[in-house]
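Structures for review follow.
Values quoted throughout were computed directly from the atomic coordinates according to the rules given, and no laboratory measurement underlies them. Because the structure is predicted, anything quoted here is derived from the model rather than measured. Cβ atoms are built from the backbone, for glycine too; each structure is taken alone.
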Structure I
Amino acid sequence: MTLGKKIVLSALGAVLVTTVAGLALQRSVIRKQGIELNFSQMRAAVVEAENVRESMSQLREAKAFDQAHIDAELKSASDFRKTAAYNTVPVVAAWRAIERVAKQEDFEFRVPKIQPRNPQNQPTDKEREILNFLASSNAAEFTEVSEQSNELIYARPIRLTQDCLICHGNPASSVAGNGRDPLGFPMENWNAGEVHGAFVLKAKLDRVDKVVQAGMLQTMMWTIPLTVVIVLVFLWFCRREIIAPLQLLIENIQGASQSTTLASQEISAAGCNLASGASEQAASTEQTTASLQDLAQVAIQSSTSAGRAKHLAGEAQAAANASAIDMDRALKELEAIEESSKNVVKVIQQVDEIAFQTNLLSLNASVEAARAGEAGLGFAVVADEVRRLALRAAEAARNTTEMITRSIEDSKRGVELSRKVRRSLDDILASGKNVSLAVDEIAIASNRQQEGISQINAAMREIATVTQSMAAQAEQSSASSTMLSSQAETLDQAIEELSVLVG
């Protein structure tokens, strides 16, 4: 069954229920009003009878009747109920007035009494309950709707007045002096104000039900067409303002649901790929982290080795500095030796010159000794010896000069070599300084590299954590997208069912 039919049937059911409830309520109200109207008619009839009774009592007190004629007629009459005396009794006048109204309104009229003189007025069990209630409660009236007996009961108490005591009062006050009233009935010794009877009117509920049915039929005559018109208008309104927008909304929701299904499938596939890639990335990140840890160990070892190399380079530079100082000293000594050799050469040259001069002098002395003859032999011998000494000194000077020359040349070569060595040591010192600086830079770079690797390692650990979290979230996203896809399929089914329901 479509939603439109359900709405129409629900509306029709609601209208019918409302109509039935309204009719039931109206029936209840009309019935209640009918009952109250009947009670009002009964009350009016009894009140009118009580007014007749009071008027008759006032006429009797005013002696408006021919009492002598009434008494004479009463004595000669065979049935007191047909006499004027009976008709002038206030209570009798009252109930006869009620009898006329009861016949007109189709009421059942009764005058039940306690100790009635007329057997027809003997109360039933229900009337006896009413009389006891009126006598004990001092109520002005009694009303009852008896569903069991299907009737309305209205009762109003007959309270004795002073004129009632003529017939029902103290027997000692009897007019005839025999304890009987003027009609010949024994007096009951009742008192004014007592309740010994009641005017009871009864009406069948059928008369009320007939009025209710007539009202209900009249109401249904215009309710049924109005209900049909309301249902038709509601059906038109439902199709235009509810079903049509719902169908359009269903179409929009269905399109959105299909898009959601496709998107969820794409998200699910992307989530699976992302989860797989995240897992692979997590594994690669773990491997990279392990490699970085190994690299960090290597960097630590390189930093340690760079520190040692820096220390050794410092020691080598210190040794090179000491060697350079020693070389400077040796170079200075060699230069001093060279200078001394030059001075010695000069001295030897002077000695050679002296030997040459001595040789010349000895030659001159020999010449002069030869010229002197024998006197100069001894001087010639001395001159020869001097000459030999001069030659030997010149020979020695030449040898020494050669040796010193060679020594000077060797000193020059030694000085030159020492200078080359000094320059080499300077180069070594410069290279050592460069090596030391390079080692320092290597050590600093190793420390920085170690710190960088440590930071990279920490970053890689964070990346690994984030990657694992991303992998978990990707798996959750994949599961959520799968669930979303399932929910989208469920939504599609619900939309199809709703579409069928809406029609």
Structure II
Amino acid sequence: MIRIAKARTAQNGKQPSDLIQGEYRDMKLHKALPASHLPVVLSMIIGLCVGATVASAQTAAPAIVPPSTATILVNFDGTNGQDPFTENLVQGKDGNIYGTTTYGGSSNQGIIFKMTPAGAITTLHTFTGVGTDGSIPESGLVLGVDGNFYGTASQGGTGDFGIVYKITPAGTFTSLHSFDETDGAFPASALVQGTDKNFYGTTEYGVPGIYGTAFKISSTGTFTSLVSFDDTNGYEPIGGMVQGTNGDFYGTTATGGASDLGLVFQMTSAGALTTLQSFDNTDGWEPEGQLIQAANGDFYGTTLRGGANGDGEVFQITAAGALTVLHSFDVTDGYEPNDGLVQATDGNFYGTTTSGGTGSPSEDGTIFELTPGGTLSTLYNFTGYQGDGGSPFGGLLQYTSGAFYGVTSGGGTGELGTVFSFSNGLHAFVKLLPATGKAGATITILGGNLSTVTAVSFNGTTAAFTKGSNSFLTATVPAGATSGTVSVTIKSGTLKSNVKFRVTP
């Protein structure tokens, strides 16, 4: 299904926007194209966008020379998946990397896969859209505190309006909820697990007059509707949500708001919604990526379009709603950053743009680094040519080795997308699951060489731990611990957590 951005009808008094390059959105029919049509339509869209990008770049500034290179680990060929678009990857307790593709598999309805860090890929589930099974998963997975993965499929289920599902690392699949349009339709964003252990997410649409919803669901499928978006408070919450340290959830809608160009919202766990900022084009428009909360407590995100050059922006927004534009893309350094950012262990932000850059023979997107002060460096230009990836719609995963992993929607040997790795020389670290808890709580710590662990401490306070495997262990939050970095001592040295653990009362 090629999805047309904001294909609103005159009934709503809205005007359709231009076709967004490669973006997956349509209105109520929201049906997949026949497999035989998909490559042709994708080629047309990519061709149009490449032409537009080249034309824009003719008068652009000199190219930025990338200092690093990406390594293609997987070439999707249809049978092992196809067209991973807005999907992000996630690291599991077993050290493998898990993800989804929008299409591909035996039914061409998408798959769930696991991959070793070296690129050996295994299909865990093939979507069929039959019965309670979903189809066309447009978002990636989230690792739950129980070690299982949770996600959404934008279609399928009993009403063909999408599902929420759970899958174990071994591939046991459970459909938790089928949307029926009254409680939402077409979930396109990843879930987030709250501190209450429920999962929170959004859908793009709902019954007529509802322009998306927010919901929560337990790990066993207990479902609660929280918000119905009505255009004034947002339209199409595509980017998903993140839970802030204050317990509230923060997210974006791609359109709607005061200028109908998208907004940033804050939502309590009970569903009370507040608009923090409406975009007005000068500060960007059409935010489609998930926000992140950085170490300084502010939130960071991207807009697909708008800004000084019309090519999308990176922005910073406080919990009170004060917004600052950090960078405006200008085609040469990227164009249309579709997904969110990751704050890496060096404190800088890393992300991708879907097109633009200076890759030859065509500008098929970039990997970039941005300092908290807004200085951007292009690290890699995709070419989509001779095995290179092209059009990375998803964001990046920083693996605990320090390297990054991501997907491209096109390129590769079969032009059906890739999984790539990318190193910028960052050191190894450990991840915390969850990164908050009270004294006596047990948390999971992900990393490498953890079978050699000799000590764990929470901000300097020694903690009891249990070895799990080489890729994870569990630790108990010690009495008297204070919020701060978690340290894990292994045979080769000490690993620090990439975020500070927050001790709660």
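For distance in nm of label points 7 Å out along Cα→Cβ at positions 296 and 400, the calculated result is 8.0, so let me know which of I, II that is. Walk me through the numbers on the way to the answer.
On the way: I: 8.0; II: 2.9.
Corresponding structure: I.
Please state which of the structures I, II yields -1500 when helix-only ellipticity at 222 nm (-39500 (n - 2.57) for each DSSP H run of 4 or more, over all residues; to 500) is computed from it.
Numbers: I: -29000; II: -1500.
This figure was derived from II.
Ranked by distance in nm of label points 7 Å out along Cα→Cβ at positions 160 and 488, which of I, II sits at the highest value? Don't skip to the end; give the middle numbers.
Working: I: 10.2; II: 4.6.
Greatest value across I, II: structure I.
If Cα extents along the principal axes in Å, for residues 168-215 alone comes out at 62, 21, 10 when worked out from the coordinates, which of I, II was used? Could the numbers behind the result be given before it?
Values: I: 62, 21, 10; II: 40, 24, 14.
Traced to structure I.
Given a value of 24, 56, 18, 2 for P(r) over Cα pairs in 10 Å bins from 0, in percent, for residues 424-479 alone, point me to the structure among I, II it was derived from. Each step should come with its number before you reach the end.
Working: I: 22, 21, 18, 15, 12, 8, 4, 1; II: 24, 56, 18, 2.
So the calculation was done on II.
For mean projected area of the Cα convex hull in nm², which structure out of I, II has the highest calculated value?
Comparing I, II, the top value of mean projected area of the Cα convex hull in nm² belongs to I.
One of I, II was used to calculate distance in nm of label points 7 Å out along Cα→Cβ at positions 224 and 472, giving 2.6; which? Provide the component values of the computation, followed by the final result.
Details: I: 7.5; II: 2.6.
It traces back to II.
Could you tell me which structure in I, II was used to calculate relative contact order in percent (Cα under 8 Å, 6 or more apart) as 10?
Derived from the structure labelled II.
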